[in-house]
Structure 1
């Protein structure tokens, strides 16, 4: 009897083990991209993810689209399908059939009809003003989504590094405010899901590239926001991060390929040595660590040399461009990726949208290093950000009393004198601050007059000006003695959206910047005119420059010294030409060339002259 029981127990164990080893029931968990459009240039490669799908094959019995190739991944749960959509293919639902010979399942994929003219959309130009905001730190218009059941980190407004509750609805209700300010385009930091358990508010550790973070809104509300903004003449750029994802990304539990991310035995951080790309003497080990090391503990480094991953990010970017009718994208940490891969990525976006913006974060302190990426050893480089100029702006405006050699306003002159390095300096993004540095108002000692001078410079020099949310209403850290990312990325109070809610000093600065940017939108001369600048005299600390177009010029005088400076009219004859009478833009007063004129200390004034 005992022997029989042992045999039965062993048999039962064998049956149980065999049952457990059976192939799980196949199921489709995800298809990415989640939909597509007819008439696209970008090849379509579907990533189909689900239990045991890699053990089968797929067909499309509906016809109308063609499966050119089926690729199995290292994980048994992925298939990559190369799809051809013939010219004239119908929009609608297509049924795909999967089988492993024993089991079958079907799934539906949708093609939409592409909007007419979509490929010809325009990106940013020197006529634009870009407004950078952090959605979680902007306006909180919907407290109901501050915390959600499906996200790890909950709202905690008392924690400088916690989530504050800003959302897409807050941006939508601010569109009139942005329009009044003179903004023509908005760049939010990433709006897709960041599901890290702490400090997820910035969005740069993506957990799902195709889903808007539910604490901000939905995919549909994002699309409605961009449409409503477009009706007001405001476009959107989306922040995309192909260099790294977050550790909470869904694929981290089951990577498609072993080389989908860069893997090390222990955590290995990037050396951040972006100069190794162009350094002819750089060691291979240093160059490799720059592009393969993780950006941070919670940010696995993506291997864009894997062709399936590179195509994935091209499609992600094109998908959002098409879905949300974007004017372009801003690419985070651009030089931390393999150079050939990231340039192929840019070229693919340019092919799909020749006139849209691909704005690359290339954070270098020297113009020749930034220009390397703008000019590039490839046919189609990105639009780049003028980080060297940003680095000098705060120094230049702080150094007002007896600046030494190379200090004060000559810093601005010296940076711009390197424009010969750039293919098109008029398309550089110019800014004095962003979300990764101390606020300019803080760096200028919370001096609103210096902030006005700095923004006058940004609005009138060459390039596309970018302003940082809240600077126009003097947003500052709670405690000026404690400055850092979380401390200075503070929430935008909804009260400042109307003049009635702003205090007198906030209104003074907002009104100045609003009039400045609104005028800028009407002046082709200041947008695209030739720049002529004069070396600031060491004893004046005043920077004078002209924007010249046809028979008109704009003359800008920024006196950052502590004494008023008389205008030396003969010195500026090259810019004035035959002009005799000008109009001061902000006050409307007239000035005659040769008439005595003094520029007050800590003041910027600028005039338009015709008939030059």
Structure 2
């Protein structure tokens, strides 16, 4: 990657214009579609203890802004093209914030809350600046420095670079010296120009071909069990839950990764996919993971939006053991890292997945292992430590799990959409993940189907508190009896609606009666299990009611499960009959087509 031509002399113009990177372009369009908000803010809060020279800090900020063009950049639309507009000079003030009087004992909570309020401010991509520096004074010798930037000019790695350069500049200035930072070989705008030139060549097709094959036939949506229906428009409302692993389990996981010849990321990612597979009931999953996107050494010291996101596909087979799953994840990750240079924005163009305003394309769940550089030393004579900040009320995806290590423990931050999930649900998922990781450490050769994904407390609660012992009552109080009573009271009212199909109570009861008669004619006996392999539809509800009306028990079969899995369940359950639609009947040996009224075909299982 070459530096820009020498004839570009920044000192002779107020600003320069460059093409936007693909990542910047995507964020621009998202803001036009959804409006500005804090969801794309990159924040780094740092506690500074000791006598602080505010003047030196202000001059250090000015030096860093002068050093990194991205911090002087705005985005604008000109002639139908998104462009980076880089100012030759830009003043970014240090905004001083005084903490009001606080109640003794609540000072830290008030501080976290105030930092959360500051971190929720919004940026104007056209006007800028896209960096804000807040200095919160807790006491004369206790401050919190909050570096807040927009994702279009920064990322997690950039936060570490920004703080490192700022600390080095401050340390020099308080000693009366001029900051002596190594010269940057290129700037972010140079990367954007190089990226567009590179993707205009044959490398684009080579990278695209890999991802096209890797994600061919992958599911569009990861169907986790939601607490509420998914809204038609993604709002990015969210919350965050923290969960720490014991130091002993953390050490065991790191030891297992070494023993298996994988990275800690690969081990955690394999376990996370198993957890998602069991929660969702899906065996084919696509989960995103971010990468730094700085494979060239000249980019490592730059502030800018280099991070890319990879869509990793994992197939979970309950008949395999964890070591086999881990081997698959290792191979997938290594292949993906080799083809990491295709921007996610280009991947979406290549795949052209069905677009929806209700969820993000390609994947809806993100897994992150934080390893961005962050050096807490060297800020003059000040003592430096991470500062806590109240969780932001935003979530970019349905679920994002971030793992990081602190004081020999792994900590997980679970950012989730509050439109979809309750905090209690995410809490159970977190404890289930810990249970699963402990089981993997204890027996990594165990079959996936035997590894627990639920804590003992949650399992006991589900079995005993949420599912009381059944009680016997008169026939008219069973589920079908209650349905029949409602059908008699409101026969013309709509009972069920799905897609374009709608049935009244009378029509649904009639269809259930037809199915019940067909089941009896096929030889169904009272209390016999009847397998139902149908997609979610009006037909599924009618078949379920028909089985109850005929006196049987229904056994659900997921049409998306592998044929071998469905065949095993049928054999193990001893189901007398199988109900399926003609469309699904020919998909596997265990389901055969047969004609029947209302597209339902009760047939003997193969």
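Here is how the numbers come out for the structure above:
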{"quantity": "At a computed 2.0 (distance in nm of label points 7 Å out along Cα→Cβ at positions 453 and 573), which of 1, 2", "calculated": "2"}
{"quantity": "Entry that produces -7500 once helix-only ellipticity at 222 nm (-39500 (n - 2.57) for each DSSP H run of 4 or more, over all residues; to 500) is calculated, selected from 1, 2", "calculated": "1"}
{"quantity": "Among 1, 2, which structure scores highest (criterion: relative contact order in percent (Cα under 8 Å, 6 or more apart))", "calculated": "2"}
{"quantity": "Label whose coordinates, when mean count of other Cβ atoms within 10 Å over residues 77-84 is calculated, return 19.0 (choices 1, 2)", "calculated": "1"}
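Laboratory data are not the source of any read-out in this text; all were calculated from the coordinates shown. This is a predicted model, so every value here is computed, not measured. Cβ atoms are built from the backbone, for glycine too; each structure is taken alone.
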